[in-house]
1. Distance in nm of label points 7 Å out along Cα→Cβ at positions 265 and 345 was computed and gave 1.4; which structure, 1, 2, did it come from?
2. Who wins on percent of Cα pairs over 15 Å apart, for residues 409-488 alone among 1, 2, i.e. which is largest?
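Bear in mind these aren't lab numbers, they're just calculated from the coordinates by the rules spelled out. Computed from a predicted model, the values in this text were never measured in an experiment. Cβ atoms are built from the backbone, for glycine too; each structure is taken alone.
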Structure 1
C-alpha cells in the first residue's frame, strides 16, 4: 500500500491557477445571548497603571515599542515599525536575557508587551509577567488546570498566549476556562467556564478583545463537539453572545437564520451526535472601520464526510472565514475555502487584513493560507473572492474556479468509499497555526509553509466513541513505512520552508528551505528583516527582499512560536518563546528527529551588542533498560498496531517512538509488567500527568495487544539513532 502511495506522490506537481472573482454570501441574523457561569471574584490591586484601550490597539503605530495584541494590531500583520535592528547590523544581535519556563512541551505563545512588562504563557497555562528589559520574573499565575484533559486534546497541551485590556490580563485554559487577572499583580479577578465539561472541549487559542468584549473559541472537533465562538464582558466575565459555527440537532429549531441557512448544506441526521465540528480554535482579526470581526472555522467531525453528512453538501460553516458584528455576534458574510471538507482542512490559520492595489484599484482584503494549500485574497467587506493560487505543490485539487469560488477537486482525492489516497497536503496542512507576517513596505506575506503528505482511507470499524479521536479515517494509512527504502523516500518528501509570497501577483518571490516541516511563526520589521525560529533549534534573521540569511542563533530546542519586537529605554529587542511541541512533534518527532532537545523551554530576548549565552544542556541519559523479550504472536502484534494507531499514536508517536515530549513507551518502566501497564492505560493512574483513563475503550485484551506491539517496536532496532541516520549514509 505504501509503495503505491509513494508512486502517486511522484506525480504531484504544483498547479497554476487562473485569477478571477466570485460573490461571497451575505445574510443578517441576530445571535441569542446566553448566561455565563457565576463569576469568581478576587480583590483587585490598588495600583493604577496605564490602561490598554481599543484606541491604543487601533493606533499601535503611535507606540511601536509595545506589542498590545496577538498580531500587534487588529489587522494581525505581525509587522514591527521598529528599525534600530536592521539589514546593516543584524549580525550584531546577541542574547540579552533568557527566562526558563520550567517546561518545554509545545510553547506556542506570542508574548504581549506593555509598559516594560512582558506577559507570556507556558505549558499547563501558567502565566508569567516578566521585566521586558531583564527577563526577571515579576509574578506568575497557575490556573491549576485539570491535567487529565490532556488526553482529550488533539495536538498537545498548548496555548498561544494572553490578551491585555484595561488593567487586566486574560487567558484561556485547556480545561475550557477564561480567566481575568490583575496586570500589576497577577491576582485573579474572575474565572468563568466557557464549555460543557462533559464534552471533550478545550481552549488553545489566544483571546482577542474588541470593544470591551473578550472573544474566545475552542478546540475538540477531532473528538466530537459542536464549534462556537463566544464574547464575554471584559469587566465582569458575563457572556454577551455566542455564535455557533455548525447547526445542531435538526429536530430542533435553529438558533438563528444563519444556522437555518447552514442546515440546508448538511445531510443525514447523525452529525449532531458528534457535534459536527467547526471549532474556532485560533485565528481572528478585526476591522474597526468596517466594524467586522473575522473568525476562522475548523474541520468537520468526523473528518470522513460520508459518515458526517451522507451524500455530501457544503457543510457550512466548516473550513470558512466568517465575518460577524462584534457587538452582537451577528452573521454578515462567509467564504468557504474547502466545501464539504473531508481532509481536516481547517480555515483556522492566520488571517491578515491589508489594503492592496489590485489592477489599479485599492482593495480592502483579508488574506489567508489555510491548510488546503491555496493562498486566498478576499474582499473583507463583502466576502468576494479576489484571487487564489496554490502556494505549495498539491494533489487534491487542480485550481480554484473563479466563477464559483470553489476548488476543482481531483476525483480520487475525495477518499471516503474509495481506495486509500496519499495526499499532499495532509492534515498537518500546507500551513498550520504558525503565524504569517505581512510587510507593507515589501508588499510580501511571509509564510511558514510545508509539505507533509498523508494517507487517507476509510475506517471499517468506525463507531462513535466519546472521549477519543473520531475521524472516520484509518490512521494505519498515515503511518510511516517500516521498509527502509520506502521510509527514506517518504522522508525526502517532507519539507518546510520560509516562503515570501506576493499576494497581488499570487506567486512566490523567494523561499528558504528548512530541514523539514513544523517551523515557527514569522515577524517582519521596518528594518528590512524577517525573523523565524525553526524545528532544528535555530532563530534567524533574513533579508525581507531576498531571503538571504543575516544572523543565526542556536536555541537548543525547536521553535514553533512567533517572534515579537519591542522597545525598552530606547533599545529594540526581538523576543521569541522556544519549546518544541505540537501535533507533528508528538506524532512524528521520534522517527523524524530534528536535532532539537525537548527538555528546555524558554523566552529568549535579543538586542544589538548583547553577548549572553544559554546554559549548557544536561546530557540525555544514554543507558536505557533493555526491552522485555518478545513473546506475543504476529497476529497479536498486528492487533496491537491497529489499536495503537487508533488510541495512542497522536501523543506517543509513530512506531511507538516518542520525541521526548511525553514518555517514550519503548523504555517505559512498566512495559514488562502487564498489571502496572493496565493501571495506567485502563485505570488512569497517571491522569494528573495528562494520561487519562482509556478503560471505556480498551479492554484488557486490547491493552495487552498494545503492550505487545510496543514491545515489538522496542525490539525492532529502529530507535532514535536509526531514524536519524536514515538519509545520511550518502
Structure 2
C-alpha cells in the first residue's frame, strides 16, 4: 500500500455543478531593476523586535510577538490610539504589515492603504479597480488577506487574478501580471509570500471548477520563474512537470476533467530560508465528491496535501496528503507554522497544521515524516490516522455516495483560514477552531430543502444550523487540548500571542478578548462595536506598543449572520483599529434600527409550478449571497423587496443597474423567463410572511 508520507526525488539536472450537498452550519511587466534596491528578504525581525514585517510576523508564521509592554497586569488600560476607515461594509481579513513606521493593509476589492502606523494618517491609497462583476466567481466575499513587503516593493494579489508590485513610498505601479486564465472562475484572496528573490501566489476557485497551482515570480521584473500544478489535466499526459506523473496514477482516466480537478492554493504558505523550502497547502477537489470527480476512486493527488517545494526550482521534495480522495471539502490550505522543538528527546524542525479535516498534524519539515496526527475537534469521518502509513481510517459515516450522512467537521472545517499562533514560551498552539457538521446527500438539493426532518439530527448535532467556535490551546508534544474557550457564535477571528503570555482574539460580537496563554483564563474584554474575523497584530514605535486589527465582519459566513453578532446591532463600517495603553475611550457605535424578526416561512409554503421554478432560480443563483429560508446574511434580503422593486428586477438582474455596488448582471446565466419565475416566487414568499 502506498505510503502517504512521501519524499519525492527531483530529477537530476542534465549534465460544478456538484452533487447536491446541504450545508448545516450551521465562505509581465517591465523590468524595474533601476529602482536600485536589493530586496530585504531576511526572515529575522528588526533588531529592536518592534515591527511586523511578514504575514505571520516572521517567515515561520508563528504570529508570536516578543513584545511585553502590554501584559496581564495592564491590559485593562488599553484604549484607542487611532482608527481609519477602510471603506468597506463587508468582510475584512487582512493581516497588516508594519515596516519602518508604515502600515500596509488591504480592504475589500483588493484595495491597499499605506498608513502612518503611529497616527493612522493615510500616506497613499491604491485601487486595482477589480471589475465588480467578478464577485460571483468567489465563494466567500470579495476579501483580501494582505500584502507582502520587501525592499521598496509592496506585492498584492487581486480578486481578479493579478499579481501587482507597487512602490512602497508612494503606491505607484511598478509592474503587474495576470496569473490566471480569465475565462475560468479563478480568484485571489490570499496574501503573497516572499521566498528569497521570489514572490509566491496561489489562487482559489475549486468550488466553481478550476485547476489549482502555485506560482513564483521574480520580485524585480515580475517574470514567472516556475509554476507547480497541484493536479493533472488528465491521466495520459504529457504533463507540465514530472511530479504529475505520480499524481496521474491516483486519478480515474474517466475523471470529470471538465471541472479542472481543483486543488487550489488559496491561502497557506510558509518559507524556511535555511533549507530553502516552500510549504504550501492545497485545496479540495472539483467537484467535491470523489465518487463523482474520479468514479473509480483513487487518492487524487495532490488534493488536500501539504507540499514541500524547492524555492528556486519549484521541484517537489516531499508531500503529505491529509485527506486521500477527499469528498468533504477538507482543504489543507489552513495556516502552516514552522517550529523547532524537541521530539522524543531529539531536536526536530517541524511544521504544524490544523486543516479542515479535524486532525492536528505534526510533520518533520525536512524529511516529510509524519510524527503525530490527532483530533483537535469533534471528528467523525475518520477514526484515527495510522502513523506508519499516514493514512486516515475512514468511519462508517464517511461515505454518502448512496445514502445521506452527517459528518463532523462541517465543510467550513474544524479550522478554516483564520491564522493560528504558536508560543515557544508555553509550547502551545492556539487554534481558532469550529464545531459543526454537514449533512451530505447524493439526492437532488430541492428534495433536501423541502424536507422537514433530518434523521437523528437532534441526537448528534447540538445546533445544526449554526455551530459554535472554540479557541483551543493545543499541546503538540502531549498531543492534547490544554485548555479551550467556547464562544456562543460560529465565526471568530485569527489569533495573536505575545511573550507577556497573552493570547488575543477578536470575535463576531465585536469584542477583543485577552486570555492567559498558559491557562486560557479570560483576563479582559474590550467591546469595539464591530465584528472581527481578521487576526490582530502588535508592534512598537517610539517605545510604545500598539495592537492593531482590521475590523469588519463577513467572509465565508456572511450569509449566516447570527442574531447576537455585532453586524446585527451596529453598522458594519470596516476600519483599522489600533489600541495602546492609556489611549482614548473607544466610542460606542450608534445602534442599527430595530428590525422585526422574519418568520422565514418560505421553506414550507405551497408553491405553484411557476413559483417552484422561481424558488429554484433563487436557491441556485441568489441564496448563496442573500440567504435562504428567510434572511440570515448581511446583504439585502430579496424577500423584503417591495412589490414595485420585485416587478423591476430585470434592470438589476439582467441589465446590471447595480454593478457599481457589487451586484453583477446575470444576463449570461438567466433569461427573462427565469427572472419572471423569480419574481413570482418572491411575491409568494411575501404573501406567506404577511399571513
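1. Values: 1: 1.4; 2: 3.9.
Value 1.4 for distance in nm of label points 7 Å out along Cα→Cβ at positions 265 and 345 corresponds to 1 out of 1, 2.
2. Max of percent of Cα pairs over 15 Å apart, for residues 409-488 alone: 1.
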